[in-house]
Structure P
Amino acid sequence: MRVHSGASSGPSCPPGRASRLQEALLAWFAAHGRDLPWRRGRDPWPVLVSEVMLQQTQVPRVLPRFTAFVERFPTPAACAAAPAGEVVRAWAGLGYNRRAVSLHRAAIAVVEHHGGRLPADDRALRSLPGVGPYTARAVLAFAFEADVGVVETNTRRVLARSAGRPLAPAEAQARADALVPPGRGWAWNQAMVDLGATVCTRRTPRCAGCPWLGECRWRPVADRVADPAAPPSRQSAFAGSDRQGRGRLVAALRSDGSVPLAGLAGVVGWPGEPERAARAAAGLVADGLAVADGDRLRLP
């Protein structure tokens, strides 16, 4: 299945070099690819669940929670039929809890508009709550085996380093699409993710073990300061942040069922800032993560 990318084409990789990259990476993946539970089938629902969980969360944290989640909610219909609060409870330990609410809303939309099955269409996937261009492409490639390039943190780094320079988003997407061998969209994209996650890592790339060593145009010794795939800025500190307070409040709602509005400041760890605590609670309500019930706050 070929899907039009909508991205500008930009300079393409010469055919000879593209062929060498494809053969080398697929052979490497056959020998070194990771055995991950969401790779063992092509059911689009577990694929979507894994992709949402993996947004901003490392694989080791996702592994045990993915299995438990899909056992509890094996289909979009099962997820849609459950209260949103149950989905938030099952999300414990993954952080960024709004993803759980978005996944629940996506499940409802799949049931209401697609007969309980995720659509094999880019536009229809992107219409689901919480599903952006990357997640839609990931579902197309990993569930429907479409020949589309999947560009995320790891694959973007591999693409930029192999090119030896920074790539604008549209150019990175165009290169990713152009490199997919026809009929090998699933294996190719999984291989690209694994190469970036285990070999072409951000801080200590293991270049000696890279299948693209002879073709890569990035030199880690000479260009370490000017890494073409380096992020532009660091994430703000978590300790003491509003995000930490929101996380504490959601954790309390999971464990206790509800918390008194009068005690919010103590729950979020800001005993001297009741107004800030109230704003955090209001944000959770606005995001669908909590409901005000009389003088208490509870999961939806």
Structure Q
Amino acid sequence: MSSLDDKLARAWALRRAHFPDEITWSYPLDTAVLSLTGQQCALDCAHCGGYYLGGMRPIWEAEPDGSTSCLISGGCDPAGRVPVLAHLDRVRAWRPGRTMNWHVGFVSEAEMEAIAPLVDVVSFDFVGDDETIREVYGLDCTVEEYAETYRLLRKYARTLPHVTIGLRGGALGHELPAFERLQELGVDGLVLLVFIPTPGTRYADRRPPSPQDAADLLAEARLRFPDVPLYLGCMRPRGRYRDQLDPLAVWAGFNVLVSPSRPARQLAADMGLSSRQSRACCVL
């Protein structure tokens, strides 16, 4: 048995010890994805470059529709803050009958107090080392500042940290320190993502970590957080990569996969897992 096979076996045993034999497939078709800044972002991050804002609806143009949930997000200012107080009237118009997941970046306590009635869950990107923060985001801040913001967020809302495997242009390194810090801080759930080489960004010509290297970190997450729900989020490479990674995530004991590959769904059935489907953002 290879070291990865052994690690996955230990992760799977932990998952079965702490959770029922069921798995959730998340297809966020009923989640409206709204940007508080349109396509504007001051950071021009190495992995994103504002590309993904293009798939969001500017909140000032979007009218409430048949969606049952919302992702409230947007670009950042030069200090890494999403302007969460912008367009609050528009956010309130979307609120009735909908759950809301906010992606906030760095926020102040006053800002969190103001938006708390509109928040069901906060998604917060967590980075494990200062050098990765500087290279990817161009921010002159530290892991400790991320930890301080995370503590603040948890005072006001259920907060799920997101850790991107290979965030630094596909290179590994910040993930284990991120896990260690989050073990100290405590988590109610953990979302794992995988770096996607994205056109037009400074990392466009990089490669994601191999599915096996990514799976090793998925299994590590289960070993470090044995009784915490684990999510494999939407931001990960598609196609053959997902066909290889997603079944390994099932073996690693993940509870929720977003838009899973067919091999993962088949494996879960073969392993005797019952499945349920959600049409909302995975953390909702």
Structure R
Amino acid sequence: MEFRKICIVGGGPLGRSLAQKVASCGIDVAVLEVSQEQVERSREDLVANLDDELRKWGITSSEKKAILGRIEFTTDPACLAEGDLVVEAVNEDLALKQAVMLRLGASLPADRILITSTSTLSVTEIAAASGRADRVVGMHFMNPVTRSPIVEVVRGTDTSDDTFARGVAFARTLDKTVIEVFEYPGYVVTRAIVPFVNEAMYIVMEGVSSAEDVDTALRLGYEFKMGPLEYADRVGLDTMLGWMEHLFRELGDFKYRPCPLLRRMVRAVRLGRKTGRGFFEYDGSVRVRSAKETAR
């Protein structure tokens, strides 16, 4: 199955990373943004990310040029009609995603496949807003999309077999390992990781061990690439809190009830790597030390 152009609604961290991955596979990309200011910011952030990879020898100068040459940032929704697939990659907010799907369903050809990129929300609810639920499939990309090897492809209640097959084909075009998921709150990855991270936060809050030692124990003891608290910092503590609250509402299981320490940190705008401080402190994207208030 050939894909010539992919359109992405939303150029935030996930949308940009997906655009970069798609472009690196030789496919043209259009990224729709809400304003010219956001267009410029998204383009600048993408260039900065590519420059960072260039410094680390992750890509070459010619690859950077080729990737940028395949990606168009725009405010013109007419670009969406040119895409073989349209991916909704706006913030993890049900009402916002439904509003985007409503507009896509009303403006695009009836046979166009729509992809909603979500980590916890109901694909069925999002798809219903489009008026063509059979043509909508969920895809939970792990961020950064450029490096993560897997993607969860999620069937909504009405997702057709053909639509699901197109989603799987797209994922494999991006060299991803596909995890097939039938809709359930949290799917597989988020549902499994949230209690793990939450318990690590309780261990720190209760004074059993420091954030540094908790992460070291779990990282070395179970051969993880990083500890659960550094992972939470990288995702964003506000995002992690949103996942927990959603799963707690949906499933009512106390293992998803957010740790009070997490709530306190989010209120203090200590959101992890993106604010420079969470369970650890960061200089840009580099972790430098444990944050003092959670070190014991």
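Kindly point out which one of P, Q, R the value 33, 23, 17 was derived from, the read-out being semi-axes √(5λ) of the Cα gyration tensor in Å.
R
Given 16.0, 45 as the derived value for Rg and Dmax of the Cα atoms in Å, for residues 93-260 alone, which of the supplied structures P, Q, R does it correspond to? Provide the component values of the computation, followed by the final result.
Numbers: P: 19.5, 62; Q: 16.0, 45; R: 17.7, 57.
Going through each structure in turn, the value belongs to Q.
For semi-axes √(5λ) of the Cα gyration tensor in Å, for residues 85-132 alone, the calculated result is 22, 12, 7, so let me know which of P, Q, R that is.
P
As an exercise: relative contact order in percent (Cα under 8 Å, 6 or more apart), calculated from one structure in P, Q, R, equals 13. Which structure is it?
Structure R accounts for this read-out.
Consider the structures P, Q, R: one of them gives -9500 for helix-only ellipticity at 222 nm (-39500 (n - 2.57) for each DSSP H run of 4 or more, over all residues; to 500) as calculated from the coordinates. Say which. Show your work: numbers first, answer last.
Working: P: -16000; Q: -9500; R: -14000.
It must be structure Q, since only it matches.
Values quoted throughout were computed directly from the atomic coordinates according to the rules given, and no laboratory measurement underlies them. Worth saying up front: this structure is predicted, and the values here are computed from it rather than measured.
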